[in-house]
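S.K.: Following are the structures in question.
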Structure I
Amino acid sequence: MAHKVIDRCKETTSTTGTGTLTLTGAVSGFVAVADSTSGLTTNGDTSWFLAENGAEWELFLGTRVDATHLARTTVIKSSNAGAAVSFTAPPVVFGTVPAEKISTVGPAFCAYRSGNQTGLTNTTYVKAQLNAEEFDTSGCFDPTTNYRFTPNVEGYYNFQWSIDCRGTTLTVGHAQLYKNGVVHKSGIWAASSSSVAVSAGSATVYMNGSTDYVELFGYTAAASGNLFNSGAAATYLSGHFVRGA
């Protein structure tokens, strides 16, 4: 199953009412919804469509049921105030991309540690208390209490992070990206060089735009003096919206 955008897709239907559309063939010069090359080729595939019958129209996420049936899974907009339209005559359905899917702009941020974070428990993952920001376009990062990023737009986000781990006779440092309180992605394991180990990583992560959050955690193994070094180029987490879901 996959989500697709189908070029030059337009097909007639035989359906009235609010139910699943029965597909009856491509309009001349266009491809069918279930075109074997560029259409919804597998049951469960999805795309965006507009069904239209004169002044009646519905913009929706459609799901292939089979080669001749298209479910109107999620209504995005319609001539019925955003609700499903009860078509009085069979509509023509064609592929499109909703404007909101093109114009969506999500948040971006870069947070870092200002002042060394000391008193770390040895050989234990500790949250990096990123208490300063270079930028935070939508105010989605909390630099004072929870030190976490909770985006306000659903979609896929790319994150980059680094922790500058230090301590007396430091042997290793490690950084991990946590999602919703659980480790989600790991950075590189960094061996010590002169009691310094910098661990970095990057990952693209789906976020639901309401309750999902990410945090940065670090691990140090040292004889004493375990700390995360401060500075925008030393211990930081940055992220930005890539695309909608």
Structure II
Amino acid sequence: MMTSDAFGEHLTAYWLGKESFQIIERDDGFISFTGATSSYFAPFERWPKHEREAIEAASGRVLDLGAGAGRVATYLQQTGRTVVAIDNSVHAVALCKAHSVNDARLMSIDEVGSFGPDFFDSIVLFGDNFGLLGDKLRARRILETLYQLTSPEAIILAESTHIFDTLEQCHLDYYRRNELNGRMPGQLRIRIRFKQFVGNWFDWLMVSVDQMDQIIDGTGWYRKHLYGSGSSQYVALLGKIPNQA
């Protein structure tokens, strides 16, 4: 079975007015189906409240990590902010450009160090994209890199989901098995499927607020504010501690 950009293929299908959905396959065999592709194209007024509130904190030169179809980058541009949108999906980057995102690049999160020091003032990880950091060690390494890329007063807007806000035993069993295997409970091993397209396996990290605090400790970042604290999904505004190596 050949791997492909299943994520980008399903976004493109939606953009072209065709049938679009995602199948998310977890490494324990669990399968979930989502037909909510429209959320990747949602205008600002249809974003979750915590995202609408949090995005107003983004200023200066902004890095949109995991830009998808470009909804965040498009809004930032429309409101007068400068944005660089990156994604590792060829099709997602093409859709960003189709939405007139001025600077959309095919790039993985592991390549962000190529931007150089003090390049950005704000980092946005919406769409639960704190998950892109993968696991605790990789997350800390990337956060340390983002520290070097950003100006002294920079912020990160990091969205994630409280994993234990579920009653489904299959999920609770998976989280416990992860812990027994030395992984974070919400460190999911998944791949995306769409019709005949099958993506590569990758780790996706979901964390509670307390777990995010533990991950960022010592990386030069601290939690400054929380949006959506009353729901399972939230955005943490991370501030930068001065004079960190």
Structure III
Amino acid sequence: MAKADIYGGKDPRDLPLYSIPVAARLVRLPRTTLRSWVRGRSYPTKAGPRRAAPVVVPPTPDFLSFTNLVEAHVLAAMRREHALKLETVRAAVRFLRKESGQEQPLAYEQFLTDRVDLFVQRVGQLINVTRGGQLAIRSAIEESLKRVGYDQGRAVRLFPLIRADRRTVVIDPRISFGRPVLVGTGIPVEVIADRFKAGDSIGHLSEDYGVSPDLVEDAVAALMEDTIEAA
């Protein structure tokens, strides 16, 4: 008997899974910033208002795919390092799309192996930073890409930035329908976070789920509201 295809023949990486508020928390961006990346925004000109195109193009207006989440994760890392303005991000992504021939180059391993130098060079030119600044941007990009897992050259899992050098939470569109889970357990972090918000203690949750208190704290932190100021 053939297995039922729960994804309806579609790649789970391309399904609309994450609302803008949820995605913003997972990649540590203000909602307003991510919304402007996803929907574009109006801006004034001498000839009248114009509309900038989206930087990240989701499958539906209100929900991002896993692939979109990876794109936002990489761009958010650069923004945290250098507070890049939207037009700088937009121009850099246009450059990458042209160079790579892919619409979503930030979600492909090729970006890490072949395109980082080009991207750093172009971003450096756009924001007029010194060579040291370019190296800092490259470092931010490379660190963000280390938190992405690939299969056949394309991103398949993401370890969101919760604490430096810790990969305790993973997002994989093939596990728990793409919900963030504790690594090695399959426990959705939202279940733990909801119970914590309802009044359960870290110690109690640790005993209930058979995981360390540190893992419970990471599960709660993964869905905390972001405090980064909007650009």
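S.K.: Work out distance in nm of label points 7 Å out along Cα→Cβ at positions 70 and 150 for each of structures I, II, III, then name the structure with the largest result. Please list the in-between numbers first.
M.R.: Values: I: 3.9; II: 2.5; III: 0.9.
Largest one: structure I.
S.K.: If you don't mind, there's one more thing I want to ask. Which structure, out of I, II, III, was mean count of other Cβ atoms within 10 Å over residues 46-53 calculated from, if the result is 16.0?
M.R.: Answer for the origin of the read-out: II.
S.K.: Which one of I, II, III has Rg/Rh (Cα atoms, Kirkwood Rh), as calculated from the coordinates, equal to 0.94? Could you put the intermediate results ahead of the total?
M.R.: On the way: I: 1.20; II: 0.94; III: 0.99.
Checking each candidate, the match is II.
S.K.: Quick check on the output: -13500 is helix-only ellipticity at 222 nm (-39500 (n - 2.57) for each DSSP H run of 4 or more, over all residues; to 500), derived from one of I, II, III. Which one produced it?
M.R.: Among I, II, III, the structure yielding -13500 for helix-only ellipticity at 222 nm (-39500 (n - 2.57) for each DSSP H run of 4 or more, over all residues; to 500) is III.
Since every read-out is calculated from the coordinates, none of them should be taken as a lab result. Just so you know, these numbers come straight off a predicted model, no measurement behind them. Cβ atoms are built from the backbone, for glycine too; each structure is taken alone.
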